[in-house]
Structures are given as structure tokens and as C-alpha cells.
1. Of the structures labelled I, II, which one yields 29 when relative contact order in percent (Cα under 8 Å, 6 or more apart) is computed from its coordinates?
2. Suppose you compute distance in nm of label points 7 Å out along Cα→Cβ at positions 43 and 179 for every structure in I, II: which one lands on 3.1?
3. Which one of I, II has distance in nm of label points 7 Å out along Cα→Cβ at positions 131 and 155, as calculated from the coordinates, equal to 3.4?
4. Out of I, II, which structure matches 0.25 when FRET efficiency 1/(1 + (r/R0)^6) of positions 19 and 107 (r between Cβ atoms, R0 = 25 Å, to 0.05) is calculated?
5. Taking helix-only ellipticity at 222 nm (-39500 (n - 2.57) for each DSSP H run of 4 or more, over all residues; to 500) from the coordinates of each of I, II, which one would give -15500?
Structure I
Amino acid sequence: MSGTTTFDLGAQGRIVARLAAAVPDDRLGDPTPCPAYTVGDLLDHIGGLAVAFRDAGLKRLGPTTDSAPEPAAADLPADWREALPRALEELAEAWREPAAWTGMTRAGGVDLPGAVMAAVAVDELVIHGWDLAVATGQEYTPDAVALGVAHAFLEEAAADGSGGGGIFGPVVPVPDGAPLLDRAVGLSGRAPDWSPPTAS
């Protein structure tokens, strides 16, 4: 990502943590905009990515950074309601260190410059925050700085011809005048008007 400057991941992490805290146990099996993920799978994914990108920021490369995630609701720890916000805060704290933004690092088995990895991390938090909110019927206003970074990252990835970076899926066209969040969601491969399927 060209022209990246440092930013703080804490505000967006706290927004995601609040969304997660409001998910009742009986919604963990509900669908999300990620076709392969239930709400529980998504929560497990968010917890895993928080740890992976924390360790990427710390340059603590190893099992948490070397492979792509395989989230599953069954793998949610019993204390996930406490563990998830803690992991998100540790993620933000790791990227408050100037060294996190320099040199190369790794997450999901992919090596990237530190500054680009930070953009990937905040993009994950913004888009998966939206996933979680719409899947569970919650209002969602992402952190403005995080949203701007995520949109710029996704826009640049789409311009490179990689279909949203190959991270989420093919770009869904959204009008230029749509809200920035809708445009980011479309670039991520989701329809901004997604809603859970109604029971037949």
C-alpha cells in the first residue's frame, strides 16, 4: 500500500469488541455475509486474527503467523468474551511500537512490509466488524481513520486487478456516491444491503 502512515488500531478494536460482547449465545449459529462462516466461526476468526496480527507487529513469527486461519465456532475458548477484547487491545498495543511498521513481517503465511500488514489488519477489523454487526442486527459505525485506511487498501488492491486483494472475494459494484463504508464493503466482495436470510 503506497503512502501509508502510522495509525492506531485501538478505536476500531474496541468497536469490534463491543459488537462481540452484545452477541448472545443463541446467535452463534446464525449466518454471516461470509458464506462459509457462522457468527461463531466469525468470532473465532476475529480472535485468531487479533493474535496473528499482534504477533506480526511484534515480529514474533511462528505458529500464529505462519498459516492461513481455519476458524470454527467449536474452537472458541470458553472465556472468549474476556479473551477477545484482550486480544484486540494487545493487537493495538503491538502496533503502537514504531518497530512494528518497519521491515518485513508475516501473517497468515504471507510476508509483507510492516506498514502494509497494518493496513491488512485494520481492513480485517473494519470489514469483519461490519460482518458481525449485520449478522446480529447491530448498528455499526467504524472508526473513521480505520475506515479510511481500509477503503484505500481495498481500492488499491482492486486497482491492481486482484479482485479486492483476493482476501474476501470479487468486487461488488457500488455507486460512487454511496457512503464510504458501503464502498469499502463492496470492494471487499460483499453486498452492502446484505441481510440474514429469513426463515421459510
Structure II
Amino acid sequence: MNAPGESSGQILLARSGVQRFPSSRLDLFVLRDFLKEAECEELVALIEARHRPSTIANFNGDNAFRTSSTCDLSPDFPAVAALAEKLSKLSGIDPAHAEPLQGQRYEVGQEFKAHTDYFEPNNDDYKKYCTVSGQRTWTFMIYLNTVEAGGATRFKVIDKLVQPERGKLIAWNNRRPDGTLNPATLHHAMKVRKGLKYVITQWYREKPWG
């Protein structure tokens, strides 16, 4: 049985429609139509009304490294609370281990260059962000719209390109099977070429959030 803050390939693949990307380098899963059109539209409206310029935890000197907008999504909104519950049921992870849901908005030309979701233990941001809740473990990301052109997520190490399609979920374990951090999760939110791109991300932690 998995610990409260853990998921597994076995749990995810028990859900009809979940596909595992065939790689020995990382655990990466895809589920199309995780959210319905109406659910996506409601979440897009929340992001559109509340987004702000995105930031990065450990600034690397590149002002163009992350050029999107971000929206912190409160569970006071029924659509947000429903999504958090839906993700917990899919992942098998106790919702106490979940960070608050976050939306991202990309305009034409905006991107988030190649990065990993975990915090580097030797960086200042690790102590700041991981002291209470520990390291990030799993990432679950949902595309809320089908982008007209561009905006794919590229996993550079395994050369896997995931196209943004409305309702599609992708999930990956930020660690290797032995529990060490997995640099093969390096991914790039590529530039939008036409239209807008909306996504929602759920990160889980080793310990309860807070």
C-alpha cells in the first residue's frame, strides 16, 4: 500500500485511458479527456480574471526564462475544489500533501524554458521552500485548451513532445525508483506561436502542505 503522499504507476494505470510513456528514464503518464469542456472553460475564466506575471524560485539571471502569467487558485471556488478532489482520486495521494492548485497562462511568444519541478538541494530556494513540506514528488498538469500553434511540453532528455489538447492530463514522478531526484524530468513549456495556452498544475510534496 502506498504512503499517503505517494502515487505509483500501478495506481495510475488502474484508471481506464491512462497511458505510460515507454521509457526507462522516467515515469511519465498521459490521460486524455480528464476534464470536460465545461470544466476547462470555467477554470480558464478563473485564470483569465486573476493572473499575474510568473516568477521562478531561484532566479538564474535570465529575465526571459519564464515569461508566462500565473494564477493562484483558491479552493473556495467550487471548480477548484472539485479538481483537487478529482486529482487526489486519480493519483491516490492524500490531498494534505498537495500544494494549492496553480494556473498558468501563455500568450504568443511566451514560454518556460527547460527546467525541473523539484528544488535543487544545494540552492537557497530549497531551504526556503522545502523545510516544512519537503521536496516535490509528483507533478500533475492539465491542458485547459487546444493551442492553435506551438505551446507543446518537451521532455528534452527523452525527446518526448506532448501537444496541448483540451482536457489532457500528463503526470510524472520527479524522482527515480530509488527516490533520488530525476534530472530526466527536465521539460520545456515551448513558445506559443498562435492563440493562448492555459494549463493547471498540481504539485505534491513528501510531507503535508503547510
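1. Numbers: I: 23; II: 29.
Answer for the origin of the read-out: II.
2. On the way: I: 2.5; II: 3.1.
Of the options listed, only II reproduces it.
3. On the way: I: 2.4; II: 3.4.
This value belongs to structure II.
4. On the way: I: 0.70; II: 0.25.
Here the read-out was taken from II.
5. Values: I: -15500; II: -5500.
Only one of I, II returns -15500 for helix-only ellipticity at 222 nm (-39500 (n - 2.57) for each DSSP H run of 4 or more, over all residues; to 500), namely I.
Laboratory data are not the source of any read-out in this text; all were calculated from the coordinates shown. Just so it is clear, the model here is predicted, and its values are computed rather than measured. Cβ atoms are built from the backbone, for glycine too; each structure is taken alone.
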